[in-house]
Structures are given as C-alpha cells and as structure tokens.
Structure I
Amino acid sequence: MLEWIFPIHKTQYELIKLGSKTIYTRIPDPNNEYISYDLIEKGHYIRFKLTIEKELVENRCLIRYIHHYDTVEELLTYEGVKPIFPGINTIEEGVQKYYNFSEYIENESKYGIYAIGLSYCD
C-alpha cells in the first residue's frame, strides 16, 4: 500500500496515538511539489515526521477517507471540532486556532483544506 509522510508536532501525534485525534488536517503547501492530495486515497497509510525532533515515527496510520473543504469553518462544521482538536469545544475556537498560523489564512483561500480520517495506527 502507498504510504505518505506528513509533518506533525509531537503533541498532536500523541493525541493520534491515543485515539482522541482521529482527523489529520492539511492546507496544501505550494512549495511542496511532492504531495498531491488528489492522489491520496482510502486504504493508503500515513507516517508522521515529528517537526521539531525531525524523526520519522515507527507507527503508520490507515487512511479511512480524505475530504476537501473550501474553508476551515466548513471543515469544522462537517467533520466536528473534537476529532481534530480534542481540547476545543466550539467551531469559533477551532477557526481561531488555525488562523494563529499566518500561512493558513493565505493558503486556505487558494487551496482549501483537507481532512484525512485516520483509522488505527500500527
């Protein structure tokens, strides 16, 4: 099966391992020509590379689905806040969390945002 590698902060990866974060989200990076989100499919796998430690984790997660949304608000409305941000309660808080990253605001309007539903991580 095809395996994709994505960067992630260690705290977010720990939530995925615990099963409380079941949706991984990405806004395409125009400088990364190696990832075409249109090619990601159910049944593929994701492995994560920790952003600060720069290490590739051993576990890989099965992709259950991939959905594209035009906006962060649309994503949170349809997918829910808890599977993405287990510690956040409202869509407004979730939108604000995304918009703390300046590149998200600019790239969201150009590329939208992807929700990648994760199954178990082996």
Structure II
Amino acid sequence: MLRAINTALFALTVVGFVGVYAMKYQAEKTGAEITTTETRITRKTEILSTMKANWAFLNQPSTIEPIVIRHAEALGVAPVASTQFGTIDLIPMRPATEPNSEALSALLLALEAGLDPTTGETIGGAQ
C-alpha cells in the first residue's frame, strides 16, 4: 500500500516537473516575442519621428518658394495682386423686404395649437 502511494506521488511529481518546465518554456517564448515586438515598435517610432521632421522641413515656405518660382508657369500661379482684395463696401446689402405677417401669424397659431407647421402633425404630446 505504501509502495503504491509512493509510486503515485513520484508520478505526480514527474508530471508536475514536466508541467512547470513547459510553462517556463512558454513564458520564455512569450518574453522573446514581447521583446521583438517592442524593438519593432521602437524602430517604427524612430522612423515616424524622422519622417515627421522631414515633412516639417519640406513644408517650410523657404523650401517651397524656390520650387514654386521654378515651376510657376507650369503651375499657373502668380503672386497675389492688391487688386484681388476688396473692401467691405463692395459687398451688396441684403434687399429690404416686408415681413410676411400672414405666414408669421399662421406659424404662431400652429405652434400654439401644438401642431408641426411643416407636416400638420401633433407635437410634444399636445392634443
């Protein structure tokens, strides 16, 4: 009886060792994957920051201006002339119109009655 218990405990110990070894191996594999992923993220972040710096440099007016001057004829661009700007006096005023008092009265009456003026349906639970 004692020998059977010892054999069972020994087998259980071996199974436990194998399980712990498998878990250790899986944890090391996962750690290596995490390290690889973090390294890739760091490289991508560095590349992205370099690209942002290049983009900021290339979008500076001092960088773009010589290119625009060199290709102005092909692009059909020219400096802004002062005649392109106007004054506020050149904006036409809104035409004077008389308010439609009949339509306004009908709208107010419909709202007082609890009706939607566009559909004629009851709104807001009014009856």
Structure III
Amino acid sequence: MNEITTNTGKVVQPADVKWEPHPKFRGVESAYFLSKRDDDAGITYALTHWSVGAQFEKHAHDHSDDIIYVLKGKARIWIEELGDVPLTAGSFVRIPKGVAHQPHQVEEDLIAQHTWFPATV
C-alpha cells in the first residue's frame, strides 16, 4: 500500500483509491481521501461518482456545509429556496448545513470533488 499518513500530512496514490458504494443512494459511489471519521480531520473530502440513473432522496446535512465541484458529467440538483440547478464540468455548488437538496436526472456519469466541512455560522 502506498498511502502514507504522518503528523505532517497524508498522501494517497492512485492505486490506493478505494471506491465505496453509498449506503443510501443507488448508483452512487465515493472515494474518500480525508475524513472526519477515519483521519480525525475537520473536513471530509472525497471524489463522488454518480452513474446515469442514480437515485437520490431529498436530504440535508445537519452538521456540515456541502461543497460540490463537478469535474465531468451532466446532472441536475434541486436546492431548497434556489430550485433546480444544472451541473456540468466546472459547476461549483455550496449547500449550507440544514438546506434540503436532491441531485437528480444524471444524464452523463458525473465525477465531482465533494467536501463536507463544519458550518461556521
């Protein structure tokens, strides 16, 4: 294994990336690089893959903001009080904690950088 974690940082090599199916959403998987759960870090950072036809329930994150930066693909996301938003390569979305949202209509497999961090407000 090439993953290296020390007091000064963490390095994950491509061969060590592990994709995990999402526990709630069918057609969604994540590769976690840094997490509050496993690394005692203040944020969680992952790549997420949404397959064409992926199924999401409307949900909100009670303790963290949700940042999505789309690297490739095409989908839509409904965000409470904002409405339906298209997602394509280069789209950036910040969803504050407690705000309901629901990705949907995944037309092309989507890969995004996904970060969850404690809200400051």
Legend entry - Origin of the derived value 22, 11, 7 (semi-axes √(5λ) of the Cα gyration tensor in Å, for residues 21-60 alone; candidates I, II, III): III
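Cα extents along the principal axes in Å computed as 34, 31, 28: which structure among I, II, III? Don't skip to the end; give the middle numbers.
On the way: I: 34, 31, 28; II: 112, 72, 21; III: 43, 34, 26.
For Cα extents along the principal axes in Å, the value 34, 31, 28 is produced by structure I.
From which structure (I, II, III) was helix-only ellipticity at 222 nm (-39500 (n - 2.57) for each DSSP H run of 4 or more, over all residues; to 500) calculated, if the value obtained is -500?
III
Given 6 as the derived value for relative contact order in percent (Cα under 8 Å, 6 or more apart), which of the supplied structures I, II, III does it correspond to?
Working: I: 36; II: 6; III: 26.
Attributed to the structure labelled II.
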Inset, instruction - Looking at FRET efficiency 1/(1 + (r/R0)^6) of positions 45 and 109 (r between Cβ atoms, R0 = 35 Å, to 0.05), point out which structure of I, II, III has the largest value. - result: III
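Any read-out appearing in this document is the output of simple, stated calculations on the displayed coordinates, not a laboratory observation. This structure is a prediction, so every number in the text was calculated from the model and none was measured. Cβ atoms are built from the backbone, for glycine too; each structure is taken alone.
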